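**Student:** Multiple structures follow.
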Structure I
Amino acid sequence: MAPDTHPVRNPGTALDLSVVRGIRVNRSAVERRVGSLPGRRTVKKEWQAAWLLRAISCMDLTTLSGDDTPGNVRRLCAKAAHPLKPELVDALGIRDLALTTGAVCVYHQYVSTAVDALRGSGIPVAAVSTGFPAGLSPFEQRLAEIHASVAAGATEIDIVITRAYVLTGNWVALYDEVRAFRDACGDAHMKTILGVGELATLTNVARASMVAMMAGSDFIKTSTGKEPTNATLPVGLVMTRMIRDFGERTGHEVGFKPAGGIRTAKQAVDWLILMKEELGDRWLRPHLFRFGASGLLTDVERQLEHYVTGRYAAAHRQPMV
């Protein structure tokens, strides 16, 4: 398929415990592979600018703070629709790209605010749901959260799994939970947050990824951003290898979203290179790859301004932090 062709949604498959239990991860091999990425692949000048523009198009611009307000959310939506200053857009010669971020991600309380602010822009609204970030509220309440966010206009739902199912190897319960969430999402795309920093081993991350895809996840996502350890390249390699394996087994394409701790342009390029090398150019588009990002856009915009002017702007000139 062409890189820009949207994938058919992953319908899921039956749970195959023989596949899940057969997964093993060699941590040393994983660390050697990701250690080679920054050293072997560097991009400079106009190529770096192009990669950073692609990173912007794949951002889920996010605000998930206790001090969120409707005003903050509307401001975030304005930035999502116009992520770069007009003078920078003109200097780069990209006005015809109509560049936006991939989505805006908020708590359920602000879904309707974001939907109103983004009306007509084509930018989807994503809602975190199912007892985010711990995922420990009653099951029926978590299902109700999904239904409420979809009814409010969210077209993407970021759900969280019960980590205890992974830590105890209860793959049937994990599959049933994610499948129920997928059914509740209806036409809304579902991103399944694994909470990798709380899963203890890379083998657990790999097995949880496979179960989540078998249950019908449209994306698998590393973290809530609230764990002590969030998106790291070793975890990303393991999850992308599972996406590739699932695709080879079933023919279904699943997206990937690293989230938490990705704050610099250099980190963004490293993740994009990982996706290109492991999954190919189709996973360099927002329909199959997203960054969960709040502060990333600030550094990307600073780097693009440096490319144009040769100077780094003060952070307050790109105040989305």
Structure II
Amino acid sequence: SGSLRGAEYPLAFPAFTWEVRANDRNYHKQFKKRFAFCLSKQKYAGNAIKTAKYNVFTFLPLNLYEQFHRMANIYFVFVILLQTFPAISTLPWYSLLFPLSCLLIIRGVRDLIDDIGRHQSDRNINNRPCEILCGKSFRRQKWCDICVGDIVRLRKDSLVPADMLLLCSSEPSSLCYVETSDIDGETNLKFRQALLVTHQELVREESMAAFDGTVTCEEPNSRMHSFTGTLSWRGQTYPLDSERILLRGCRLRNTDLCYGLVLYAGFDTKIMRNCGKIKRKKTKLDHMMDRLVIIVSGANTSCSASL
């Protein structure tokens, strides 16, 4: 693991805008980014995730909004509105409202049950235990408590909670073996190795608590097998690549202990960037039904106009 001269860094890596300082939560909390109009949020995301679509307040409006993307439901509402005019009414309007309401309720209950499952899954993941360096010792906390810049200790067979720079491990030369089956489906073990300088210097909890290195790297992205950055520490700059990184979702194998510096957390991690947002899905049958409803309603309108 060679070093780069600090003076050459700005010219060699001009696109690096993601800066992580070890053991310095206050530094990362001061940065915000704009995401809508005048609204802003923290630049460095927390490690808690939320994949559920609804909450107590948004379930009813969002679910009705999604259901009325089906042309059949809009058509029935239009027919019900027409039945409120006595001059053209053939049936009581409430006789058509009842079956539509039943359909909306059944689909709403189904969506609610699915989303409750997502909430439960989110809670289980966010509440998984981990060991975070607090002060001069590691304390048992939850995944959702992890922040960018924290140093986390992992034990054998544990899942990696965030994208981390491997600092050292219990293996010779700080090798670390991981299984990536949850990411790419491959069951064969892959090895990662820490920088020689961190392997030699970070040998005790006291030295990790005093570690003040700065990682400057690329912004969060979805490229699973690439990473480029540098570690600056004690006046020296060391290049980093994907062989130094432990990704969220990997499982530690054949390694008793390893220590990592959190670079990306929560939805900034590569695996979560690849998941994307939950989108409203429509089957081919739904698309065909929408077209048929438009054709039928258009034909009825033409017939009414000719009469």
Structure III
Amino acid sequence: MTTVPTPSIKAQSFTHQWVAFAIMVLVLAIAPIWVYPIFLMKVMCFALFACAFNLLIGFGGLLSFGHAMFLGTAGYAAAHAAKVWGWNPELAVLFATGCSALLALVTGMLAIRRQGIYFAMITLAFSQMVYFFYLQTPFTGGEDGIQSVPRGMLFGLFDLNDNTAMYMFVLAIFLAGFALIWRIIYSPFGQILKAIRENQDRAISLGYDTDMFKLIAFVISGALAGTAGATKSLVFQLASLTDVHWSMSGEVVLMTLLGGLGTLFGPVLGAAVIVSMQNYLAQFGAWVTIIQGVIFVVCVLAFRRGIIGEIANWIKKPL
């Protein structure tokens, strides 16, 4: 006879995740004392981007090679809204997130008609189309991008030109996005996504509209990636083609695999590692890419589940 876990037992099974979350919040809260805040804000922006991507591939089984288009679209939208229209930062971020969600809806309705490598190639094709559109469109500034983006006043009260205020704003956005993804993963919707990932035919036989669930996951992932892009454009006061380039889509794949595909905290650690390498190994110039490749190969061979994935397997608890 199968017994249903009581709420207390179920809550105890996730205690380790709450502990990990508390440690992460504590580290991010006190890290600016020793680490440059701009660097930490960059890490959090890319961590949210990687978490959004992981929601799609790690729990939905959909490999996108074009996720940079959501990051870059939101970056341009937020920069334009803040600089040209004079919107407050919170409105600019919301508007940019909505733009990425709309783009994800349009592209997703076509992309989810295919699976596997075909889905990946379609998203890559859309991403390249978006890249060349932003390259030619006047409002994006072409190769120069949108520069000197004003950070503005948050809610008309907090001046985000102060790095401390900006850091708290980015931290709040990252934690909110991370908590939303956490909630989605362990919701009935998240369980259906996992079922579709494991066996789509069986999920269809159970009566689930798999295309609808995949589309919703694609839109949520695109919207959260857009939130990361909008926040990043305000942090660096710049929106450029770098965030729309196909190489950015490759970097987020690297972050996710390095940290741990299908884990909750893996993309966060993966983003921190990759951004740290780019920052502290910048003196090696173009060799940074080669060093990244070597480290990635070593990690794939030694830690097939990713860093957090191996830790989770060792303690026999999901992270």
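Every number in this text was worked out from the coordinates using simple rules, so none of it is lab data. Please read all numbers here as calculations on a predicted model, not as lab measurements. Cβ atoms are built from the backbone, for glycine too; each structure is taken alone.
**Student:** Out of I, II, III, choose the structure whose coordinates give relative contact order in percent (Cα under 8 Å, 6 or more apart) equal to 22 when calculated. Mind dumping the intermediate values first?
**Tutor:** Details: I: 22; II: 26; III: 31.
Label of the originating structure: I.
**Student:** The value -23500 for helix-only ellipticity at 222 nm (-39500 (n - 2.57) for each DSSP H run of 4 or more, over all residues; to 500) was derived from one model only; which of I, II, III is it?
**Tutor:** III
**Student:** With distance in nm of label points 7 Å out along Cα→Cβ at positions 71 and 135 derived from the coordinates and found to be 6.6, which of I, II, III does the value describe?
**Tutor:** The read-out was computed on structure II.
**Student:** Related question: Of structures I, II, III, which gives 2, 13, 23, 24, 19, 11, 6, 3, 1, 0 when P(r) over Cα pairs in 5 Å bins from 0, in percent, for residues 111-230 alone is computed from the coordinates?
**Tutor:** The read-out was computed on structure I.
**Student:** Suppose you compute semi-axes √(5λ) of the Cα gyration tensor in Å for every structure in I, II, III: which one lands on 30, 24, 21?
**Tutor:** So the calculation was done on III.
**Student:** If Cα Rg over 2.2 N^0.38 Å, for residues 31-198 alone computes to 1.69, which of I, II, III did it come from?
**Tutor:** Traced to structure II.
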